[in-house]
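Taken together, the values in this text are just the output of simple stated rules run on the coordinates, not laboratory data. Quick caveat: nothing in here was measured; it's all calculated off a predicted structure. Cβ atoms are built from the backbone, for glycine too; each structure is taken alone.
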Structure 1
Amino acid sequence: MVTHLRLSLQRHTAFCAILVLAVSFRLLALLLFRPGGFIADASDYDFYYVWGQQIPQGYETFVNLWTAYPPLFPAVMLPIFEWSSRIPPWSDPRLFFHLLFGLVLLLFESGNLILIYRLARKLGYPALGRSSFTVDGSQLTVPTLLHPAIFYAFLFTPVYTLLGWFEAMPLFFMLWGLDLLLSQKRGRWLLSAVVAALGFLTKLTPALLVPIAIRWLGSKLSWSALRAEWFKRHASGNLLRPTLYTLLFLGVVIGGGYWLVGGHTALALSSFQVNALRPPWESVWALLVGNYDWGRVPVDMRNLPALQNPPATAQLPWNWITFAFVLLYLWLYTRRYDWNSPRTPVVFAAISVIWLFLYSKGWSPQFLVWILAFVVLLLPNWHGVALSIGLSLLNVIESPIFFTMLGNEPWILAGVILLRTALLVILVVELCGQIWPSHGLVLRRVAATATGIVLLLTITGIIAGLPRAARAYAEQRLADYRCVAVVDYLRQERAWPNHRIVSDQIAIWRDLYPWLREDYTIRIIDGYDPHDRPWEEMIRERLAAYVGNQEFWWVTYLDQPSHADSYFAQPNVHVLEEQQWGQCLVRRVMQTAEEPLVRFQTLGGPIQLKGIILGNAEVGAEMPLVLYWQSE
């Protein structure tokens, strides 16, 4: 036993190193990374957290709470929420739920990497063991490069998806079911049916293993097979094993599903009903109905009547769309592929997943991890690398960039959807070429060329669209700025002699610099002193030294502290004008000399010349002059 384990580790030692590195990277990312970065929180974990908070309020899933997910997912997630709630909360109370639930998903994600390695071995890729070579006389070992397992471990999207979505869990069941189906060990195909059913109870996609299993287990789709093999026990093409697989799948789905919903069948199919409430999102169907929103469900989970009375949404001829997709899928399904080759079910599983996403009402960025899992298995070359990077880049542009930062620019989402759809269709063509002997070479050449063209269009579109996107971002940020009236006012007042904006709040510089840097010098007065002199005293001295006897704008937020009161309390500091918009205060200020430059006695009393500002003198031009008078 020990010897066998040691030999096995030696055969796969490089993969074990990759697995340890990948798992440790993901583990630390769960603790320290936040999906969305500095743009915004972008994670479904927050939704799961809010879902868990419904339970202590008296709600129970499938009893008085509908769900958009099949029952196995809440059966796993909700107990983890309860366990995490036993830990005293951190300042961000989401921490321990995110960490514990992420650790559970990390188990599935680690399993995905192992299963990709196992499937790669079944497809003929070498084991990642020892590959020896000599450098400077020393014998060294390195792993084989661009192996599917290495390819997957290096991808960004699986890591990012792990941090915010549960996609690793149903993908694990899909890959495990496929691995068991391809196993040469007796009876493993029956376990594949059970695993596929568990996957279906997590997310619907693993059900695609059933038609693949029917073909892999010997079923032949022809009239001659119907007459000669389907119903003959000892014929290679009999339907016994495909029938048992299908019945076992249905039995686990029905029996396991009934147990997981606790017998509350009224809401057992709510995940199907909820999909009817949604308008199409982030897909070509969404473009057809003019919806540029993400896939939000328009009703609350506690709103049970809404399931029976869905709100009106833009309608598409779904019956005809479904008929067309099913017909095309059946046409692909019935081609003469070599179903004795283990590559065929893997390729057709990839085609089926992509076909489902193309048909689906909506797309969510986390779905990409399903496609990439098959890309690394079936295209571990430059074609697959370029495709993976292109699809991942489009994902990031879609969310969070479009939905969070540039939501008023629908052309961005339209471009992403069209380019992604084109790449997915091309990928289907490429995959068909891998298992369709009579057309394979032509299809793969067409797919490679088309992929290059679409990726070139993607890069060109990004470069061409950057200036417009930058302008749109700037306009949107200005419109959202709470003191936009200050910017407009100061732009109108930018004429000489006042070209300085001064404050003691760094937020003023941060917020005004993008808009007013060309018209004004913006200066923040710091009150720090290494000798611990009072902050207000330092503000007064440094402000006086900076502005001298020149006019300036003093801008502050009233809801943030300012320490310039002692400066403004001086008798020779004059507020010439004051404007306030909400919590934004603008003062036009002038500090004059202690003694007036000139004093005149008039019938109405004395007036004083407090200051003079001269502009630059130019030959043949008028010289700007401003006089500051004060009456007593």
Structure 2
Amino acid sequence: MDLSSIANNINYRYQRSSRLQVGGAVSGLDTQSIIEKLMELEAAPLQRLNDKYTQYANLQKAYQKVSSKIREFYNYISDFSLQANLIPKTATSSATNVLNASAAPSALDGAYSVDVVSLATNSLFKSGKLGREIQPTDTFASIDTRYAPVDNSVVKIKVGSQEQQITVSHSDTINDIIGKLEQAFTDLGAIANIVFQDGKLKIESNKAFQISNASGNFTFVFRLNDASLKQAGTNFVLESSGDIGVYSTFKTLSSLGVTSDATIKINGKEITLKPSDTLQTIIQKINNTITDVYATYDDKSGQIVLTSKTTGDNLISVEGDSGLLGVLKLDDTNSTFTLGQLANVKVTFNGYIEEITSKSNSLTYNGVTLNLSAIGSAIVTVGTDKDKIVERVKDFVNKWNELTDFLYTKLTEKKVTNKSPDQMNEDEKLQGLLKDDSFLRRIFDKFRSFLTTTIDGKKLADLGIESGDVGKSFENTMKGRITLNEDKLKKFIDENGPDAVWKFFGNNDTYKGLGIQLKEYSFNLTKFNGEIDTVAGVSGRLEREKRILSKRMVTMMEYLEKKEQQLWAKYSSLESALSKLQAQGAFMAQAFTQRK
């Protein structure tokens, strides 16, 4: 039986509705009402137990609200006490295109002269060109590394509103095609210079133009379909978007002569490739298997490129079946490896020069982090933001007052008396339950005692934090409220340095700062099986009291059920006896009538 829910099943008037009871048929008595009244009296102790149970449950909720408020303060004070949060440093770069900077609390204020000599780069392993070298004397039909050229493809050239068409047959060489194109431009009143070089067709004209397919696939074969017209001075240039001799990503190993499964090993990890694998599939398999390199296929140059995922002097090794390596141009003859560089920086501070090397373009010098983006020079200025320190301490004052106001209110607020329990909301039901509570008073007094704590010979007043609202009532001092004199805090920072503020609150070395002490006390109050948990937790004192009450209530309910059954039995016996007397009376009356 769920003891925790017993109280919710008890009504103010004890009544059973599990079976139909009918009484008073003979006697004329309202048996139902009589038994209900009797049971109401019998159920009074049960109602008192129920009221006590509800009181404990509400008290438990009230303590849990206190715990939540203190836990909220614990989370705040944990962050507040961190040196990086309490003493924020600023770091500005004079050349953000060269580097950006940030500073840890340990960084010394001042100007740092930074010369970026070199940037850290990734190591690269590149294959040779996957494809073939296309020559100007090659025919249109032979340029089949990416598409199967369509014989008699019709090409449309448009200059302004005029158009010309040329037909490109399988037997036309690239030189023949260039001649046809140049003649078409001439017929359109334009001067064109057309060359084929490094696997690309380049068309330069003194007039803007468009080239498209009227039929066939000429622009796809020469990779002009995804090329854009660009202006170069007074001329206009259209050039193949990539080498027309390189293989597309859909090229399979079987089409390159691989007839059986073969293996490749990159940085010691083996990958099995199948004849049906395309270049795109090969790239995917590498990226799914190898964790320290990233593979791509450069569709413009026809190269497989392996790039180390981190910068610096990282090695990339490629091994495997010699035939497969040769086909993919990853063998020693065709491939090239470029070792990644280290970042090199020279930092000058207070006349001292230090040279720093790093595998990463993010490096740290005496608490100053430099994020490099280009070779060059910059001045990094590090300073302490005194105004932000004041804001942090001001925020602490507000959070402290928020906590102590809450605790003081719970200790002094009165219960709601002008509403019935059914009319009250949750907060109103809990209001006043902790008034003058000894356990909560001890917690409040302990928090307030921290205001007089001496940390390394200093007190809160030395930092401009004073107890109570100056010039206001004594009640604010009793509440444990504090105020901040910002000018006094700034003077403290000027005289003792920003680090003294952090040591007062956050030091955790030879002594514990105030923030650390508050953090530990708040944690001990709110942790599992902590001080509040021992009273209001799932295994706490109040929960144990509720369980005891629940068991007593179960026993009482069982007693009441039996009592009700007994009452019904008695009244049933009464009705039965009256019924018999009534029958006897009727018999005797009938007998007297017959004798007459």
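Thinking only about Rg/Rh (Cα atoms, Kirkwood Rh), which of 1, 2 has the largest value?
Result for Rg/Rh (Cα atoms, Kirkwood Rh) over 1, 2: largest is 2.
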Legend entry - Per FRET efficiency 1/(1 + (r/R0)^6) of positions 46 and 390 (r between Cβ atoms, R0 = 30 Å, to 0.05), the highest-valued of structures 1, 2: 1
Legend entry - At a computed 0.50 (FRET efficiency 1/(1 + (r/R0)^6) of positions 454 and 478 (r between Cβ atoms, R0 = 35 Å, to 0.05)), which of 1, 2: 1
Inset, instruction - Using relative contact order in percent (Cα under 8 Å, 6 or more apart), single out the structure from 1, 2 with the greatest value. - result: 2
Inset, instruction - Output the label of whichever structure in 1, 2 has the greatest value of mean count of other Cβ atoms within 10 Å over residues 254-261. - result: 1
Inset, instruction - For helix-only ellipticity at 222 nm (-39500 (n - 2.57) for each DSSP H run of 4 or more, over all residues; to 500), the calculated result is -12500, so let me know which of 1, 2 that is. - result: 2
